[in-house]
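Once you scroll down, you'll see the structures, which are given as structure tokens.
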Structure I
Amino acid sequence: MATVPDTATSDALLATILKSLTDDKAEDIVQIDLRGKTAIGDYMVICSGRSTRQVSAISEKLAQTIKDEYGRTSKIEGKDTGDWVLIDTGDVIVHVFRPEVREFYQLEKMWQPVGGPGVAAS
């Protein structure tokens with residue numbers, strides 16, 4: 001029997017991530033549906049923190065929340081510098097930027113449909 005991707009798990013994980021980011025006062029949260037576009041994950045979430053300290057704190061807390069609620073250890077890169085932190089939870093890739101770094105890389109533009117905005121989350 002073929003295995004079917006567990007979208008319920010990735011949707012629940014996405015909801016947990018968005019709640020954690022909102023609770024920690026992340027700014028300009030954008031979620032991008034990657035299903036059918038790439039095998040790296042089901043969703044990408046991009047957000048900003050106001051300072052290197054906040055970017056690192058948001059990332060650390062998010063990784064701990066994922067571990068506590070799902071038993072998953074996330075791969076984290078960039079936490080020590082706090083300019084751009086990548087958290088790979090398996091199904092959802094999260095990027096936490098300082099605003100200046102986010103503006104420079106414009107990662108959202110790479111993944112948005114041509115001519116269409118990303119799906120913003122509050």
Structure II
Amino acid sequence: MRQPFEYALIRLVPRIERGEQINVGVLLYCQQRDFLAARTHLDADRVRALAPDVDLPAVAAVLDSLDRTCSGDGPATRMRLGERFHWLVAPRSTMIQAGPVHTGLTADPAAELDRLMAALVR
């Protein structure tokens with residue numbers, strides 16, 4: 001049976017003032033399946049084409065922290081999955097930002113996350 005889910009793209013905005021962005025990941029939350037996960041992919045060549053001075057290891061560390069937050073590492077342990085998702089997609093004025101939240105239906109949230117990564121990020 002298909003269940004509703006929410007997802008948001010994770011974007012790297014190397015120069016906030018220019019507004020250029022690169023999709024670097026997807027967050028997906030499915031309440032009925034108790035599923036929250038992030039998948040990320042940092043294409044260093046694409047980033048360097050927009051902003052050669054970006055600190056790629058720092059960006060990679062932030063992207064890794066998204067996965068750890070989804071898993072409940074650190075302070076996120078005290079948060080429910082939905083709280084984690086909504087905290088992660090809250091607007092920020094940093095280089096790593098979540099896009100708008102979209103919805104859909106899926107029978108397999110993990111497969112849906114992989115599909116979204118292939119279609120929207122890689």
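Readers should treat all values here as calculations from the given coordinates under stated rules, not as data from a laboratory. Bear in mind that the values here come from a model prediction, so they are computed numbers and not experimental data. Cβ atoms are built from the backbone, for glycine too; each structure is taken alone.
When Rg/Rh (Cα atoms, Kirkwood Rh), for residues 38-77 alone is computed for each of I, II, which one produces 1.01? Checking each candidate, the match is I. Work out which structure the value 1.4 belongs to, where distance in nm of label points 7 Å out along Cα→Cβ at positions 30 and 62 was derived from one of I, II. Going label by label, the one that fits is I. Among candidates I, II, the computation of relative contact order in percent (Cα under 8 Å, 6 or more apart) that gave 27 used structure I.
Source structure of the calculated read-out (semi-axes √(5λ) of the Cα gyration tensor in Å, 22, 18, 12) within I, II: I.
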